[in-house]
Structure I
Amino acid sequence: MQLMKIYRNFMNPKFVRRNKFDPHAHEWPPAMYVGVTEKILNFNEVFGIRKLKTQMKLDVRETNFVNRIYPYSRQIIAA
């Protein structure tokens, strides 16, 4: 499901054909409309390099997110 979201929002234009109300609908993915990216991403740009948490310097908020320490996380509850 998450891969479909990435494909739909970053790698695929909003519509296949031209739209008379939105002239860029056949050229831009939804991520370009909100300013997250500046172009349509290809497969290697999305899935090419995997960065691990040991390879990058993360701040406290990002470290907590990676370790699933945040409200409403899906942590495994050991009984």
Structure II
Amino acid sequence: MKFKRLVQIMGTLLGCLVGFVIGLIVGMQLGGNYFVNFTFNGVRGYEAVGQLGSIIGSVLGGFLGYGLFSLPFKKKQEK
């Protein structure tokens, strides 16, 4: 039981980290090329969209990490 919970927590943290980096890079690319006048949190352009992308990427990555690292512990359904 403790091992299962530890793996789920580590998977969530790993997913958050990976989602943060991917969201940051994608957000900076979008903000620098397409949304140059977008303003968020006192900054504009690639900085603003990069911040937004890192937030969204962290949340989505956390959910995906939890889901992926919970799959090995699901009980198989009997037919």
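One of I, II was used to calculate distance in nm of label points 7 Å out along Cα→Cβ at positions 40 and 56, giving 2.6; which? Display every interim value, and only then the final one.
On the way: I: 2.6; II: 0.7.
It was calculated from structure I.
From which structure (I, II) was Rg and Dmax of the Cα atoms in Å, for residues 8-47 alone calculated, if the value obtained is 10.1, 34?
Details: I: 10.1, 34; II: 13.0, 39.
The structure behind it is I.
When relative contact order in percent (Cα under 8 Å, 6 or more apart) is calculated for each of the structures I, II, the largest result comes from II. Which structure, out of I, II, was mean count of other Cβ atoms within 10 Å over residues 16-23 calculated from, if the result is 18.2? The read-out comes from structure II.
Suppose volume of the Cα convex hull per residue in Å³ works out to 162; of I, II, which structure was it derived from?
Source structure: I.
Given that helix-only ellipticity at 222 nm (-39500 (n - 2.57) for each DSSP H run of 4 or more, over all residues; to 500), derived from a single structure, equals -5500, which label among I, II identifies that structure? Derived from the structure labelled I.
No value in this document is a laboratory result; all are computed from the given coordinates. These figures come from a predicted structure and were not determined experimentally. Cβ atoms are built from the backbone, for glycine too; each structure is taken alone.
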